[in-house]
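Each in structure tokens, the structures are laid out below.
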Structure I
């Protein structure tokens, strides 16, 4: 048995408001949390023991929507209309190869890990061939993180390169091959599918087949939904539907197994439909600000009962993978939008980054809280820093003061992936060098295309 005990820490289990253990310990055996208690931890022979004085233990953060390889595209395209920017992102597929995907995804995982993220939902949509998806999956599993791999599909669209357009039969065959390759051998990895950005790259036939396929394989759905006003306008003009959710419900895409990224431009009726179908949302505030998309109706969704998680989105529209920054942005944007400082509270935001994100990805029984029976996805945050002290309100300061670099230790599925800011599994320098080389090659190929 492999036993890890983290001692002498403040524990914020995220099991309910006000639930805090001021001085306690957590023990995990073979990746499963077996004890969460106050006081001194009993010694166990052969255990790994981590002294966490001056630190707060909480569940690992859940990045509910990202595109990992896009760390290679930080600050490449900026300050342009959404559809123009998107056309350039799609165009990368013409030169993207498995090494670009692998090197970028591994660096993206490293950045998430060092910022306290233990679960990433990789929304994969550039598939000029099956090898890029395979390389990305291998990078996620090799990083030690828990992963949700949403292998999505595009079958139409003027700005979509032909090399990424797939028939449902081709796409579904590749997804089945990808899942069979894993063989169910790694419980840290689950799969989803979905239409990438309906309706601009997903035909009605694809939407119909996506729901059938997802149901047949008992996998979830991930989709970009109503991210930009321009996408909603296309929906209204070409389909005579009031909004993207209104369009998707014709095909049964919303549901408790679905997560809709962004959901910025929704009507009140669409919000009610999401709540009624138990469809989850991934809120990506930093990306939405950078692209000028608008401010998602998060308060309205929460009031309606919609489960909302948080995502960074890809670094091409964020420049980073910092979920602490994302939490602060999520909090402040709603206060500004509603001109009400009390419209959203810090605990609700921290839930979005942990337990609600886990539930949104169908992992609520696995991670997202610190309690006996859950898998040990845990982080230690060093709060003994000038920008954090003195501590007056721990939850508020985690949302509004903490930085990614305050994360001291990361445990995912019981494995210590980082301790005292040093990675135990990944060679940081090698990962960065590999990504730098991949970025140079990618840019050269794009220039020559």
Structure II
């Protein structure tokens, strides 16, 4: 893994991961008497995110005297989770602080500290209540929310205007029509590799999110809901088959290997009109020097027959119960996730905060006008992956789901065949009932 300097003058060597697994500390500090914490992060590898965390850690060190070293992490969520589990299960004393994805609290709870004794109740209550509930396992608050992310539709506003469209697509059918028309027009200009729509089609957690959004928007349920497995139904089959029809038509054949950065690079490079992605790429897309700066907008994902659905993403921070410095580590989590630091961070372009009050702050909204769209999506049409309902079974469920959707996208199975096989497999994994339940359920 490549080293990233996110903590000021201290750089953590990549070999420290191996050292950590032997139970030895890798704490290098120019001041041997100072407490040094180690944090393992879960962010995109763009410079803006790195610089922001770098500055936050400097602020923490300045106010507390506690130094922080940062371990790099794999890009993909599956590999990240495997790394986190290996470290925590090995009971190494570092990292002290872990970034916790929104779907991980129940998977990692046994190895994380309860933060309630370290953080005032009023500060915990300042966050979105459902995020706090998601991070609470058996009455223990195992992570404090740090950022919110949702599925979004990115679109080239300049191209929509050029082709006579006054608004982004409201439905999946409108997206298909608009994407095909813009794609045809741009290719006629001499851009043979221009595509209408890019998204995440690789066998990964991102495809679980994309597939879930297609399924829920058509009324096919949320994979697991109300004690039942719900994938083998006409709504889900229709949604999956529609997406398969995009491959090679309005989406490149290679989209079935795309993860988040792959889709972003195609879109930012001027080779696609529309993109499904998270809130993360908004900052590099709008940054000075970006080819998309001033040329794009965001919108909720298109509606299906049941409405629009956007998967919830984001992360918080938790403290290893094996840390030698639990109080200091909890202080770092409190600082990074607290209102004052979230507000300071959001006075510049940033990812959405987890504290509702900040969405009413005029200065915050001036720096991040897209927050209004994110809040609208958060309150209307948000879709939760069934991680809380399935606990430690979720990784196996998600893997089975994205494998099945990928088979449809690559033509290995029809949507009906894949849905039937997945339904039976998930019933075996979960020991839940099989009757179909339509509609959205957490």
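The figures follow:
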| quantity | calculated |
| --- | --- |
| Identity of the structure behind 65, 52, 40 (criterion: Cα extents along the principal axes in Å, calculated), options I, II | II |
| Ranking I, II by FRET efficiency 1/(1 + (r/R0)^6) of positions 345 and 417 (r between Cβ atoms, R0 = 35 Å, to 0.05), the structure that comes out highest | I |
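Computed from the coordinates by the stated procedures, all read-outs in this text should not be read as laboratory data. Bear in mind that the values here come from a model prediction, so they are computed numbers and not experimental data. Cβ atoms are built from the backbone, for glycine too; each structure is taken alone.
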